[in-house]
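Next up, some structures in structure tokens.
Values in this text are rule-based calculations from the coordinates and carry no lab data. No experiment lies behind these values; they were computed from the predicted model shown. Cβ atoms are built from the backbone, for glycine too; each structure is taken alone.
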Structure 1
Amino acid sequence: MLSFFKTLFRSTTFEKAQAINPMKKYLIVGLGNTGETYHNTRHNIGFSILDALVKQEDLTFETVKLGAISRYKLKGRTFILLKPSTFVNLSGKAVKYWLEKEKVPLENLLIITDDLNLPFGSIRLKTKGSDGGHNGLKHIQEVLNTTHYSRFRFGISNSFSKGRQSDYVLSPWSEEQTEKLEERFTMAIKLIKSFGLAGVNKTMSAFNGK
């Protein structure tokens, strides 16, 4: 009888420990538009970076509600990689749904997006800020009702003539840029992993400006 209660106590203690210290989850959202028309365009850099990570780790995406998801586990962390199917301008709907479904804390959310104000290939991680004119970020902020979430901006430069912004962001990379993307994807993947393993502040110090 005594051994039974000891076993029961150990089991209860273990369950409590598990409840207090759950495996850390991170929702990594790459912004982009679905469909072959938008494949490999500048505006789809979020999709492209997650595709590169999934390929590197020999994973696959599964079609789910409001998007496609792949799960990547690393050193006790679970990275939930999401490509929303809502199109960029309505990204907030998918972000909110999967944050709540997976019970991911807001501080463990990372949005990957293109940025016209940064030189091609440059990367910048921030923990808060305005939408910067990006409709995807604008919708996420409206749905989550906060600007306090981490965003990973990938520079696509602003090499377009007046009135041609939409055409530019929805166009494929130039041949010269394509040749440099693989190296930049490698850096982007390291940033994502660091976000989960080292935390956002150390990751900003290590990667911003590179």
Structure 2
Amino acid sequence: MGVAERREREKQHRREHAVEAAMEIYNEEGYYSITMDKIAERAEISRAALYLYFKNKDEIFISAIMAYMDYFCSLLSDVYDRRDAIKETLLEELWGCFIKFHENDPVAFDASMFFHQNEAVRNLSPDLRNMLYKAGSNAVAYQHKITDYGVSQGIFIDCNPRILAEVIWSAFLGIMQVERSKGQITGKTHINPTRDIALEVLARGIKKKHKEENN
């Protein structure tokens, strides 16, 4: 390994440590308690070195979210690519993407939702805001393609596929938000059974086969 390559790997290693440190602090203390000093201390790098890699904590978080959203898009892309083979379980496969997206890294999931709030978005620089918008738009586009296919193939009820995609995603987000609040207040959650019931309810209302059987 050459000197330049070794230095680049070391740089990437420190960047990754900084991102991991920021997410750990976010999980423990919340976004507004985080400082660059805390991140540097947790990542065991100097404050000056941290500023070589990131301008501020927002840049660190958006970097983490971008990587996380890439993972989400890869899940959605896989479902779309297999759409013809999974027609009968298209809704379940899409719902499964959401579950994998959350379970892969619950902290990053929560952070990505935090930065889609109006106040948080307004406080970002235009460049970071555009990066976040682009990442979110890619995921939304894949969801639209999946629901559009479902409607056009008669798998889902005849409706606006874009709105349908929003309904399915909003149902999942609502469940996660409620369960997260319950966990913080009572220390108890019922994520798995709640998600299962929600999927069953959605399937009865969205899947054309279910609608026809019930009529």
Structure 3
Amino acid sequence: MAEYHLTAPLNDEDVEKLKLGDTVYISGECFTCRSRLQKYIFDENNVLPFDTKDRNILIHNGPIVIKENGKWKIVSFMPTSSIRFEKWGAKSVDEWNLKMIVGKTTMGEETAKMMKEKKCVHVSPRSVSPNLWIDSIKVQDVYLYDELGRIEAAWFFKLKDLGPFIVDIDCKGNNYFDRLDKDIADRKDAALKKLGIDDSFKFTKLY
């Protein structure tokens, strides 16, 4: 597996070289969102109050941010689970011209199809180290703070080698976790067979 250090805004060439399982570090400008922002834009038909042309990395994240001496300071940061935003995934890739989504877990088939069409990837954290990442993130601005609140607002970050992340959906629509699930299932079947356990075996149900 390869390792890449990419700087936003990303282009097609940046994402086309990324393969499933590759490691990525990210620099440059990005923005955050959670469910409330996507509902506000896509379901309630409000207009996104900023341009994503040169800020085409989206992080599914609700950061903990405080204000000190008139400046925003990030206290804790960790991408949240992306699959729960699948309802809006394809729309966000298409309408916001995204080249990368950062979030835990992965996303579904409709988002993967749009990623293939628009040349976009999804990456997940390789580690759980929110406070180790703080020095890699500088808060630039915030939008829709009053409308959505501190956690759900769209935060603008400037990143410096934020990572590591693993590529789990590539721009061909392939999903790392789908392949991993198949591998696990195949190994489980082989293990049960080796142990002489037949297909009627059921795991104990405690509740």
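Distance in nm of label points 7 Å out along Cα→Cβ at positions 35 and 171 was computed and gave 2.0; which structure, 1, 2, 3, did it come from? Could the numbers behind the result be given before it?
On the way: 1: 2.0; 2: 4.6; 3: 3.2.
Only one of 1, 2, 3 returns 2.0 for distance in nm of label points 7 Å out along Cα→Cβ at positions 35 and 171, namely 1.
Given that Cα extents along the principal axes in Å, derived from a single structure, equals 67, 43, 36, which label among 1, 2, 3 identifies that structure? Considering all the candidates, the number was obtained from 3.
Assuming -7000 is helix-only ellipticity at 222 nm (-39500 (n - 2.57) for each DSSP H run of 4 or more, over all residues; to 500) as calculated from a single structure, say which of 1, 2, 3 it is. Display every interim value, and only then the final one.
Values: 1: -13500; 2: -26500; 3: -7000.
The correct label is 3.
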